[in-house]
Structure 1
Amino acid sequence: MKKLLIAAAILPFLTGCFLIENNTAILWTDIPEVAAYVELFNASQTDYRVELVYAENPADYYALASDSAPDIVISEDLASNSIIKAFNPLDKMIEDGLFDPSVFYPDLYSLGCREEIPYVLPVSFNIPAIMYKQDNLSEPFADIIISPEKLKTEAEIFNSRSSDKFRVKGFAPSWIPDFLLYNAFISGSDFTETADGSLIWNETNLQTSIDFCRDWTENINGGFQEEDDFTLTYCYDPGYKLLNAERIGFYYTTLRDFSVIPAEDRANLDFKWLGDENKIPVCDDIVYAGIPSKSNKKKTAKQFLMWFMNSETQQNLLESSQFKRSRVFGICGGLSSLQNVNELVMPEYHKILIGTVPPAGYLSFPASLPSYWKSARADVVIPWLQDQNMLEPEMESLTEMLKIWTLQEQKK
């Protein structure tokens, strides 16, 4: 009888352990703050468990398509044509009422879909911006967007205010390579992925963006040599320090980078989104979440996604981050993919967003980009744009440079 009582006491414990082990999903990510999300999910209930594994390249298609694939992935680069096919379609989750597609920004949500079926869900995104001291504008204007053309005008006015133009500059396109890229996006260069994974763009509009920046250097900043001398002599400090020292008038940043500037250094700074005609080009480092087709714990994975893609959950995550005094911005370092979280919740925890959250119609999300975009962007596209903004640019076209780079990558 005594043995039976002991067995009866142990059985629920063993059964519970078995259920938790059987319902434990593996999550791959390269985003550090996801660890805190996993911890809160595990603490919020007792039926499911997620274990986090830091993966250097979570979007590796061959790893995702293998039998040892994880159960959940949270990372950039999951929505390209070559990677997205490794994920399980999520339309059944919609049918079962586990999430509502209408809570997402429509154009952002569609990036993770193929033939209107979702395979990966957007998690967060970042936005380019221009920061400046509050009295650096020639006159205040209420618009939350500053266009490259308006920035050029303001930079020229700032230059003219100085009695020593060689020691002060309003802005130079060459200071931050990403400005050259997002100016190209604003100009309609339309970098995008074809069905076979090739990278294409609008050559005419790309050249227009290059001509715009070259004209800025030549006719606003005193020429290539003067701009280069100024950059080498003075631009060795972070942008916010150069602004506070009144060395420069404006500087490129992103919402994520601006938000982590120490509060005392940001006290006299303001920002506007970089865009044009009520359109802001969303940065190309969008974070997604998905369940690989090879996952063996899809039930747990779906429960985690349902929990994570919930407004109340994300408010709790923001509150927890604030309580811990974390300097991480927003959700996974960006604005949430859930529109109402950005408009109603995010400004409560990040005061810089009060009155500045862009309406959904202002956001221009990038087209689908190939899985190698991040490497090509760093190794070819941005260096080529930088070179085009020099006095004597290389003659090779971007197409030729990408062909050379592709051949070199294939030999590795």
Structure 2
Amino acid sequence: MDISPNHEHAAFRAEVRHFLEADYPQHIRARVARGASLTTEEVRTSEMALGAKGWLATAWPKAFGGPGWSLEQQYIFDEELEHAGIPTVTPMGVIYVGPIIYTFGSPEQQGRWLPGTRDGSLGWAQGYSEPDSGSDLASLQFSAVREGDTYVLNGTKIWTSAAQHADWIFLLARTDRSGRKQEGISFICCEMSRPGVTLTPIITIDGKHALNSVTFENVRVPADYLIGEEGKGWTYSQHLLGFERTSYARIGGKRKQLAHLNAIARAEPTGGNRRLIDDPAFQRKLSEAEIAVAGLDMTVMRVRSAVKDGGSPGKEASIVKILATETAQQITTLYLDAAGAMGQRAFPDSVSPDWLETGRWAPPGVATYLGTRAQSIYGGTNEIQKNIIAKRVLNL
């Protein structure tokens, strides 16, 4: 993987940038810039705008409708998407379940689910975590009992991201309890609108509705909603997690945050205090975060370079997951440092409109900080990732 500047890369970057600035729905960019949560309609509008261009399922093989881009093009596109302030593509569809369907699904399943996933008209949720399982995914108790040509689903999934926007959910369900806990798990899909499916919002500490609890009570789905073989769900889930953990990198977004923090730190303060950038402690933290992003960037390149035509990044994705989540927390902590420094400045009795404008970054910055606290937990805790690296990467 070589992203050294050249004419082809520059032309591709210009094409992507022009589309995002001229043809992408700008009212959605404006809402994201304000830190507003998107409605289901706005999520669909955003993703269908990319899908109509053929730029939603960017890592899919061309045989399944992907654009056939090189790794360098995928990298540049992701960077430009985040730099432009486009909402993060809901990963559960094109990044998570799509590759599972085109790798392990039947031709009928591929025809049923891939087109809508690829063009953004079909929304997905991921049903993995359960209330009593913690980080031990293999201990799940959600059941799928075969009755003739149907499966009967019972149980609860929790921390289900973006389920309020989803048409379908893919989930892990226990179909056999006789063997090891990693055995007897199957990968099944279900419409969110099926009778017996109940969604309960979970409002997070930053005041947003991003997570949900989803309960299934005697939900019946056709047996051909099973992906691949019964009892092979654990294998498929590990394949999927390689895509999930690598997707957390978001290099372009992190660099945009660092540029924003640099601008905040270099702004001339009111009240007779020095600029934040002149504080050696803050300057050191900012430099350390920039170095961390550069290291994460190189690691992502190495991991992605080993992937062949839509395949899973594999066990090395755990390295990316740890670095990405710790770096995200390192960067967003700087927003708290900056807000604290601003709160210590002396101001006149009447606060000017200029000051209010200057401080507009603080509430969304703090909300972003709170949101990143969860990153070292979801997708498999960082402690679990270290065990995976020790056992499967280093063979200890």
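For relative contact order in percent (Cα under 8 Å, 6 or more apart), the calculated result is 26, so let me know which of 1, 2 that is.
Working through the options, I get structure 1.
With distance in nm of label points 7 Å out along Cα→Cβ at positions 72 and 120 computed over the structures 1, 2, the top value is the one for 2, the highest of the group. Taking Cα Rg over 2.2 N^0.38 Å as the criterion, which structure among 1, 2 has the greatest value? Comparing 1, 2, the top value of Cα Rg over 2.2 N^0.38 Å belongs to 1. Which structure, out of 1, 2, was FRET efficiency 1/(1 + (r/R0)^6) of positions 168 and 200 (r between Cβ atoms, R0 = 35 Å, to 0.05) calculated from, if the result is 1.00? That value comes from structure 2. Suppose FRET efficiency 1/(1 + (r/R0)^6) of positions 112 and 288 (r between Cβ atoms, R0 = 35 Å, to 0.05) works out to 1.00; of 1, 2, which structure was it derived from? Of the options listed, only 1 reproduces it. Given a computed value of -14500 for helix-only ellipticity at 222 nm (-39500 (n - 2.57) for each DSSP H run of 4 or more, over all residues; to 500), which structure among 1, 2 does it belong to? Clearly, the read-out refers to 2.
Read the figures in this text as sums done on the coordinates, not as results from a lab. Worth saying up front: this structure is predicted, and the values here are computed from it rather than measured. Cβ atoms are built from the backbone, for glycine too; each structure is taken alone.
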